[in-house]
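So, here come the structures, one by one.
Every number here is computed from the coordinates shown, using simple stated rules; none is lab data. Treat the numbers as computed from the prediction; the structure is a model and nothing was measured. Cβ atoms are built from the backbone, for glycine too; each structure is taken alone.
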Structure I
Amino acid sequence: MSEVRGRAACRRVWHAAFVALHLLIAAGAVGAFAFYARRAAAEGAAERSPNARVYACATGEWGRVSWHYIHIEAPDWIVADTLLPHSQPSWCFPGATLEPLRAFLLNAGADPAAVARWLHDRRAILQGPESIILFPSVADVEALGSAVRVAIYRELAKSPLNEYHANPIYILDSSIDDWIGLRNVRPDVREMITRLSYRRGDVLCFSDLSVLMSYAHGDAEARDLAKLGTRRRAVMAYLQVGPNDDFEALAAYWSVAYRRKDVLPILSSISQLPGGGQIGLSHLIPAQPRKLIYTYPTLDLATTGRLPDCHWTTFNFFSFHPQNIYLDLRLAANRLLEGYTKVPPPYKYGDALIFLNAEGDALHSCTYLCDELVFTKNGETISAPWIISELQDVRRLYSPLGVAAIQGFRRRWEQER
């Protein structure tokens, strides 16, 4: 009995710690948002940054939900445990031979003199039986025109050997200034990122982390710039609960028709406040995503040789103990076919949204929350956090990969009774 009480006490301590962590995150985000909004108001800007606005979800069975943007970065201790990019740029072309590579670079619009130097200077090329690796200088990379950069980087993105071209820094904001916001970044670094960013579909991208490292004045700044590379836009959302709201309808929606009753006490307590109150959606989602939201994966999660990806995140949304079998795409697909039913819009809380290409292959998955908000992890890398995002932003990220449709699937709870 004492052991049971001890375990219960331990669970209460961990629950309190997680709640405190998310309250601190919320307080910091609200504080930063308020500061940004005050500055925009003081400047009297006619066109305020999207980061200084509060948005309202459309009316629906989820209740009254408002949200605003936040930007998060990996903590220092995670950045300290990762290898910094080298300050020497490198481009790997698997299966390439000299003449076709020369033709490709020239057709892409690269400077002929630079191409000749890359292919003939032994310090700028490493030619092997399976690939050719070029080592352009930082000045070469900075001198690329926008169209040339897009053409070359599109080719480099086809191989995971080009880590930051295959998985660039995705910037969902309308500009680099909106993405960086009030963060402390040297003006010359900000200008360089603006100049070297390029578009992949409807999204701004930045791949030249080697150039970014070359701007660092020391180790501390190099790590701070690497931390900047993990910066991602997310959404922080709140459910407003007042005396005139239909509590039973809210309770039914956010508990998945009373299958997840653990959210009912906190909803009830908010509804009984004089005049009502609000609660972050991060407190309404199940224990597993609640633990992960607004955090970055740590290397201890890669015990199977892979970090959690979107499918692991989607199919573990309601799991108290995550199942690593969903890192296997075949097993994730079997779980979808055996445990879910295909559903059309409008979607409900907890539905799995699968992004499909024209061949019917799954490119991405995420979990529907309400209106246009989803819970997602956009990638398998250590710089891809678990976040709430707008569905249209996720669609923007994956459209260049050939998204043809988004299909909803609803869990067959009746099979699990």
Structure II
Amino acid sequence: MNFTAWIGSGARTIKPRISTPICMLAAALAVSLAPASQHAAAADTRESVREAAQSAVLRVGAKRKLKRPSAAAQIARDGDVIEIDAGIYEGDAAVWRQHRLTIRGVGGRAHLRADGAHAEGKAIWVIKGNNAAIESVEFSGARVPDRNGAGIRLEGAGLTLRDCYFHDNENGILTGANLASDIVVEHSEFARNGAGDGQTHNLYIGRVRAFTLRFSYVHHALVGHNVKSRALKNYITYNRIMDGDDGRSSYSVEFPNGGLSFVIGNVIQQGPATENSGIVSYGAEELQHPLNELYFVNNTVVNDRPAGGRFLFIKVGANAARIVNNVFSGRGDVLSGPGELRNNVTVSKTDFVDPAGFDYRLKAGAAAIGRGVDPGSAYGFELRPTAQYAHKAGKEARISSGTLDLGAFEYRPRSRSGP
């Protein structure tokens, strides 16, 4: 049974648990018998029990007591769930200080349209708490006086984004440095973020412990990079990262300080209007991490820049750079710098189903079919692709009938009725 408690101007739907008194008694007994060195841990246990007993669902929407997300941010507690009805929330910005929050749109995406609003001169939402999860929320129009405004500015440790859309902000997501922080972005879209100064990006991840980007569509950064990460570990898998015909992003993917980086199963396209001749860059601002290895496996990379350029730049001094089973198309050098090139192919666009429509699946007879080798594993991470990107911001299983194909897509014969 749930009951509703009124706090300030908002409602908290409390979910009591019958076992709570027993759990609280057990926690208290443990503290009384433990040595002093364990009292802090016992206190954490009591807090977790209290949170589980009193976590709330806060509902936000035009017909709710809480009309705007910022109102929920003022009364939320650690562990709460904030459900925001689908719709547009104009001119609303918030600072979220609580830990372990789940914030999600309900009935579709909740659209936070800045319209000049910002929190602390930084972002539409500033996340100061740890281990937040945000689902089905859209962020647009972030602008701040120093031209570095983000849809989300992460200052806590740990964040998961799922089915979110960031567009037309000065930065999509911007994070600080925190080596206790793991960031996961999946099934999300980032479009046209950047102030046009080359210093702002679709995604800009600071020096964190690990960054994962998967099954996402990242495109049309305004002069800055589509993906930039200073993380110690990077897992960039099964994404579509593009400029299209008119995008002006700089690098498609950049790891300015190196790190242990896995780039697997992505579709990467650099457009004709780019101002940067490079597509993927590793270590351009010096290799600064304890381990600096790049595994670039089964990607499809297309360069539409008329003057050509370089597909990959690897800084001298990298511990390893393995470039295996990729498909490259367009003018330019595949590799600038040290690295192991194994079993890659450079093809004409005629090998793709519909290159004008950016459909880089393989046609029958393409040179990449059946040419793959087993890329093995590294540090316990399997390098052989098990999935492939499905547009838009989706995924599908990668099923091979025999030898692995090169590139981001496994060849599938097309039926007469369609793909």
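Source structure of the calculated read-out (Rg and Dmax of the Cα atoms in Å, 23.5, 74) within I, II: II. Compare distance in nm of label points 7 Å out along Cα→Cβ at positions 317 and 373 across structures I, II and report the one with the greatest value. Biggest value here belongs to II. From I, II, which structure was distance in nm of label points 7 Å out along Cα→Cβ at positions 197 and 397 = 4.9 calculated on? So the calculation was done on II. Looking across I, II, the calculation of helix-only ellipticity at 222 nm (-39500 (n - 2.57) for each DSSP H run of 4 or more, over all residues; to 500) that yields -3000 traces back to II.
Among the shown structures I, II, from which was the value 7 of relative contact order in percent (Cα under 8 Å, 6 or more apart) calculated? Derived from the structure labelled II. When Rg and Dmax of the Cα atoms in Å, for residues 285-364 alone is calculated, the result is 13.3, 38; to which of the structures I, II does this value belong? Traced to structure I.
From which structure (I, II) was FRET efficiency 1/(1 + (r/R0)^6) of positions 157 and 301 (r between Cβ atoms, R0 = 30 Å, to 0.05) calculated, if the value obtained is 0.75? Clearly, the read-out refers to I.
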